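Structures given as structure tokens follow.
Read the figures in this text as sums done on the coordinates, not as results from a lab. For clarity, every value in this text was computed on a predicted model and none was experimentally measured. Cβ atoms are built from the backbone, for glycine too; each structure is taken alone.
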Structure I
Amino acid sequence: MESISVFDMLKVGIGPSSSHTLGPWRAAERFCKELQAQGLLSNVHSLQAHLYGSLALTGVGHGTDIAVLLGLSGQDPETMPVEDVQRIPRQIGAEQKLNLAQSHPIGFKPEKDVIFHFSERLPGHANGLIFRAFNSQGDLMYEGAYYSVGGGFVVKEGEDGQGNFVQLPHPITTARELARYCVEENACIWEVVLENERTWRKPSEVKAGLLRIWNVMKECMYRGCHTRGTLPGGLNVTRRAADIHDKLLKPCSYTDADEWVACLSRCDYEFAKVLKWIGCFAMAVNEENASFGRIVTAPTNGAAGVIPTVLMYYICFTEKEVTDDDIVKFLMVAGEVGSIFKKGATISAAMGGCQAEIGVSSAMAAAALTEGLGGSVGQALMAAEIAMEHHLGLTCDPIKGLVQVPCIERNSMGAVKAITAANIALDSDPEKAKVHLDEVIKTMWETAQDMNTKYKETSQGGLAVNISIKVPEC
């Protein structure tokens, strides 16, 4: 089993989808690097991108074509200016030219050279794509087939995972293994995770990296809570988070995201308003995600609002005085629980429906909140089990392939379930639990395999076919 870092589960990226935007983007970047490594880049005269399965069926709604153009252009989703995300593809379309890997201009017609195979699927995964590079004589120089397997993870045809197979001090594939290490080391979950993370980086680098992750989450929520308008894509969905935010916020003065969080932490809200804040935070993140904003896959873009929301709840609305160290611990626990789901099942909606995205993010957040509030290892894993148990069978049926309806509101529901699961677990004895997290993960994977394909991010079932809305882009 491959080794998965917390930083694999929590990646900085651009919306609206980790599997349909970030994954294809990274696949395109990888294709360019392979061309460079083999000394072929300068000989490329033309290029084609072929999208298959779910990438074709909901690709336009998820911005897959945009992601492919940006990846081939050598843009980095972690650092490029957000305002360039749609400007550069428009420029490529207008000029019919693409600067491959920022170093080799070629002729490129997006409407002709990005090809959607709506009725075909590659054998390895529902999200498949093939890049083909040709020389000036029209001969095929190089071809690469890739799979976007969820959460921004990309696997090349013939590979077994991402090839990250380092030996960890505590190799973990199941929740029971994690619990056993915690007992043997007399440690919390975060302490075991940190020991594993030290394989890749120093503790100080882990802390700095995770605080950077939190800062991206925080800035995303801040932007979402202060931005109005209509989401792109043609559904004409009105952004709601900013209006909800202004109705809830008590008189307070702030100039940036840090002062905003501090302001919220000082305010005393009754339960009904806290519940509204939870919905507001989650919707803010996913409205940003739907607008091609910068977010953190947690573990996916479509589920990006759950963990930041529960972390904001932890910081602002619990009795605990949450420090930077507490935030780092929270994210380490969340990341580890997510990796167990990835190894034992899937975090791809195209493979498992939305139970694999919102369900997993809710379980991740529930475990992290439980341990953060003083819960035992058993209670934290119990919270993850409760959260996922009540997402089993959740389908993925985005209207017109856009991560807007029902996805934005669904993040709010996932966050509420995570908090509820944590509260139940904190008042429970995990030794008396009838269901274990490992069995829920197994059940989730079996459910995913039994689920009709049309409910797996194809927009061919559920709300996607029962809501009649004309969308020019799709």
Structure II
Amino acid sequence: MNSAWKFLLLVPAFVVCACATAPERTVSRPPQSDDPYFQAGAARLATLPQGERARNVIIFVGDGMGVTTVTAARIFAGQRQGLDGESYQLTMDTFPHTALSRTYGVDAQISDSAPTATALTNGVKAGNFVIGLSSGATVRECADWQAHVSQSVFEMAEAAGLATGVVSTARLTHATPASTYAHTPNRMWENDAIVPSADRASCHDIARQFIEWPAGDGFEIALGGGRTNFLPAAEADPEDNGVHGARADGRNLIGEWTARPDHTFVWNTEQLRAAAPDAHILGLFSVSDMAFESERADNEPSLTEMTSAAIRRLQREPNGYVLMVEGGRIDHAHHAGNAGQALSETVAFDDAIRAALEMTSRDDTLIIVTADHSHTLTMSGYAERGTPILGLSTMNGTPVPAADGLPYTTLGYANGPGAVYPPRGREAPAARPDLTDVDTQAMDFHQQALVPTMGGETHGGEDVAIYAWGPGAEAVAGTLEQNVVFHIMARALGFSWR
């Protein structure tokens, strides 16, 4: 993998403002420089407004946070506080620069999180399942991956002497956080036991790539879930009785992390708070994904607390930093057809954005908020102002009947577990379920859906929003290809190619 860093491929250098707040930072030409999507992204950047440079960049990724999710979460957040939800403002609503992002991939009209996150962090479009590889990589095939390695803005930052961090409520080896450091044709290869035995020598699993990441001195802080991918099968989990690691190679990657000087591992809130302020911190707070915010116990830090801890740690570094914060479980709630949990997770994500704004300055820190893709959540009907967003669609305080005479909720899904008609082989209902006496505002309620898809509700393919504030934010305007976000961050940081 190191050899990919040495490729010298030609693309135009980023030009930066002479009145910037941070210096120009020269790095080696990224190996994806000849990728057509990378070149198109650089060309599009040249047409966008150019502001000052940023000392730091924070990118917030709401996994699956489509525009309908943002709208519904805004109303949910306001109503939860006894306020007018429709006119309420989330923190992200206050950002002065916005754009739309086109999320299609090389092989998909509707993409998964692997290529969409890769677009954001690596500046290229890729195929579904692909992380950290350029557009020519063969999906789920190990043979030619090394010829298509792309370099993330985090790898560039480490090479330029900046600090880096990644925070997620999903597993650290999940697609979006993995896009900051990993290179794989198959996002499912989170530990070596999942990688086909014939491919393990040449296609390393994602957890191993995290520990062996060759960029600079590695992450200063990385917080999320997914302990089992870092522990061998014989190793008991430090928290959950009866749970063991998932690795087949016998390696204890957590032990390898802590064996390095000034590296520490934490697995609960108390340990995170007590961690040495200058240590390289790895925090894995769950065996898999972290809990939904509505179900989170005190021994598991919130996304806001993890974000604050990451910023405090990174602010100790003299040369600036790049940080990703992912609200990973927005996506998981949508896949379950559970809008209540998805909105709760979106509000928790927005709380973390507010904390970041309070801890940083718009003079030197560019903050970008976006989503990797959307979901099939719909907001429909003619509900009157003030109707509970998770409730039944009402007029004059009375539920509005559909053509079948039964009430319906304002929020629904185009497909998913709440499908009115069950999968083939099960008895179809005589009528759509009656929601009159159902508590649709309960956090475990699954909204009704149209199509009974396999494996849960699916992603949506419409554009998602980008919000930006700080040096370089002026470039977030119009409708952009998703991979242009990488180029905006790289230019704001003053990166130019050697």
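Of the structures labelled I, II, which one yields 25.9 when mean count of other Cβ atoms within 10 Å over residues 23-30 is computed from its coordinates? Of the structures listed, the value fits I.
Between structures I, II, the greatest calculated value of FRET efficiency 1/(1 + (r/R0)^6) of positions 239 and 271 (r between Cβ atoms, R0 = 25 Å, to 0.05) is seen in II. Suppose mean count of other Cβ atoms within 10 Å over residues 151-158 works out to 20.9; of I, II, which structure was it derived from? Structure I accounts for this read-out.
Using mean count of other Cβ atoms within 10 Å over residues 223-230 as the calculated read-out, with 17.5 as its value, let me know the right label among I, II. The partial results should precede the final answer.
Working: I: 17.5; II: 27.1.
Traced to structure I.
If mean count of other Cβ atoms within 10 Å over residues 143-150 computes to 23.5, which of I, II did it come from? Derived from I, not from the others.
Which one of I, II has mean count of other Cβ atoms within 10 Å over residues 135-142, as calculated from the coordinates, equal to 11.6? Don't skip to the end; give the middle numbers.
On the way: I: 11.6; II: 18.4.
Answer for the origin of the read-out: I.
Looking at structures I, II, which one was helix-only ellipticity at 222 nm (-39500 (n - 2.57) for each DSSP H run of 4 or more, over all residues; to 500) calculated from, given that it came out as -15000? Could the numbers behind the result be given before it?
Values: I: -15000; II: -6500.
Only structure I yields this read-out.
Identify the structure, out of I, II, from whose coordinates FRET efficiency 1/(1 + (r/R0)^6) of positions 255 and 383 (r between Cβ atoms, R0 = 30 Å, to 0.05) was calculated to give 0.25. Answer by label: I. Computing relative contact order in percent (Cα under 8 Å, 6 or more apart) across structures I, II gives 19 for structure I.
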